[in-house]
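> What follows are several structures.
Each value in this text was obtained by applying a stated rule to the coordinates, not by laboratory testing. Every value quoted in this text rests on a predicted model; they were computed, and no experiment measured them. Cβ atoms are built from the backbone, for glycine too; each structure is taken alone.
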Structure I
Amino acid sequence: MSANYLSLDNDVFLKKIEEADKAMANCSLCAHCCALNRNAGELGFCAAGKDAQVACWQIHRGEEPPLAEKGGAGAIFFSYCSFKCVYCQNFQISQQKKIKHGISPKQLSSIMLKLQMQGAQNIDLVSPTHFLPQIIEAIYLAKQQGLSLPIVYNTNAYESKTALELISGIVDIYMPDFKYFDDSAALKYSGVKNYVSTAKQAIKIMYDQVGGFTVDPEGCACRGLLVRHLVLPEKLAGSFEVLDFLRQEIGVDIGLSIMSQYSPCYQAREIPELNRKVDSGLYNAVVERVEALGFEQCWIQELKSSDIYLPDFQSSRVFDGD
């Protein structure tokens, strides 16, 4: 199965680039819908400007096995974020904004091509939504130069309908993190409003676009929806409700990744209910619910993962291309 964008007509691609630029001029890419003109230098909730900002790019082997086991994911980590999570593991690039490298769509396309040359099995766009116009143009340019890898859209599920319409036909694998099933928790710990309804809508649209999770004969992900869920202490993520929703309203043919890697990073050390790791009893109960609901393709992290998956972007590779 070839990547979606390879069969996308060039005129349609160019129309998407034009429409994406208009969306950024009255920004409606994420569900904040700040309606500010980022092309003119106005900054909204995410604080992202006109140019794409890449914190680092690398062959990343820490993603789920179908995304990384063969050649590794070709991860491109974008700076800034539509969330302000108090426990963010990527806070160095999402909120502190100490690491940022403005690049053009041509330079971004060069990164994609280099990752392909290095043997990546996909292009893994990490926190991409606020730079969607630049990303669409970069994929278009890279396609002209021989890019053929599947596109992974690695996001927090706070997309607007506008963004999902723009990326339709380009993304092969959606990988949203369904973070909460309670709006008050989403507002308190991540600074976003109306998260639950937004995430539900976005995930349904994603599924309608790409369907269930599929892999090729070698076990590499090639298409579909893979939902991630990070279990938080004190049941703050609403894990059981998230799982029930996915089972009842999406289906068991999706990919599902249950993550135990929560660790009290960033500001969480000062918040009593978050200043702890996930209790084994809670995590095991979540895993048991997954098994009972019958999901067909599921990846479960071990509890010790909270000591392993802690990134340090100060030591990661930054853009060094043309």
Structure II
Amino acid sequence: MSSQAHDLQGGAGWRAWLLSASPVSRRQARLGRSYIAWLSFQSNHLAMLGLGIVLALILVAILAPLIAPYHPNAQILTDRLQYFSWAHPFGTDELGRDIFSRIIYGSRLTLYIVILVAIIAAPLGLLVGTSAGYLGGWVDKVLMRITDIFLAFPKLVLALALVSALGPGIENAIIAIAITSWPPYARIARAETLTIRNSDFISAVRLQGAGRMRIIWSHIMPLCTSSLIVRVTLDMAGIILIAAGLGFLGLGAQPPLPEWGAMISAGRRVLLDQWWVATVPGIAIFVVSLGFNLLGDGLRDVLDPKSGGQG
């Protein structure tokens, strides 16, 4: 009992330290803000559901070889178009491949596309937006007109045009999606920059001799990160849908890769009689997209200073 009481007392001590109204160090202040943000996020049950779905996607992608009962490309022609069973929980496709195994391995492709697009598009949009907002003048006009050109076209249409020019394949699809995804991030970063570029602390840094790029890189970009994280998380569902659309049209991941959009495309030929071949990957896309949307909504409530969460 004494050990349990000691653990409870230690937990209460940590909580009091994190929630202290008068932090004694920068580290304590940062950890305290993060803990308050987590408590706020934790109270949003839909956001926690979204976090659970995203974490499950990551875990399934990592443990795919251990979870999947078959190789994703293993063909058993005698088991073609089988319905749900213990041997094949989600049935089989037109080549006798286990759909459950292909869904599991397809999560790796989905995560691969989402992460690479975010790594390419978000920093590019952040750099363009903060540079345009801080430098102003002709730099702002040129960068924003380029951004407007990209925003004038629907993402999927522009991605289709780019992939058609680059050629089908998952790498080209990622490049095309990233090129179509950065303009909204640039707009958000520019708007954030315009609100802080004339702040007192920016003027103080400038008076200390900091150059323009140092101010943008070290002081403005970090302040734009919260809004960007929220937008990127909310955009994940759109990225997944565009990637699935390209795969459905044969311009994304190429056979025999178990990409969910390509699986739907293959299953549409037998949709009336063997509906599960196309329906199961469609449900997977829906669930993962829903998870990212719920997570993004929760992060927006926490990270948006106007909502009363963490700034």
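> 2.5 is what came out when distance in nm of label points 7 Å out along Cα→Cβ at positions 37 and 293 was calculated for one structure; which of I, II is it?
On the way: I: 4.5; II: 2.5.
Label of the originating structure: II.
> When distance in nm of label points 7 Å out along Cα→Cβ at positions 117 and 165 is calculated for each of the structures I, II, which structure yields the highest value? Present the calculation step by step, with values, prior to reporting the outcome.
Values: I: 3.8; II: 1.9.
When distance in nm of label points 7 Å out along Cα→Cβ at positions 117 and 165 is calculated for I, II, structure I comes out on top.
> Identify the structure, out of I, II, from whose coordinates volume of the Cα convex hull per residue in Å³, for residues 77-148 alone was calculated to give 114. Kindly include the intermediate steps, with their values, before the conclusion.
Values: I: 91; II: 114.
Only structure II yields this read-out.
> Comparing relative contact order in percent (Cα under 8 Å, 6 or more apart) across I, II, which structure shows the greatest value?
Numbers: I: 19; II: 23.
Going through I, II one by one, relative contact order in percent (Cα under 8 Å, 6 or more apart) peaks for structure II.
> Consider the structures I, II: one of them gives 14.8 for mean projected area of the Cα convex hull in nm² as calculated from the coordinates. Say which.
Numbers: I: 14.8; II: 22.0.
The read-out comes from structure I.
> Something else about it: To test your reading of the models, identify which of I, II gives -9500 for helix-only ellipticity at 222 nm (-39500 (n - 2.57) for each DSSP H run of 4 or more, over all residues; to 500) when calculated. Please list the in-between numbers first.
Numbers: I: -9500; II: -24000.
Computing helix-only ellipticity at 222 nm (-39500 (n - 2.57) for each DSSP H run of 4 or more, over all residues; to 500) on every structure in I, II gives -9500 only for I.
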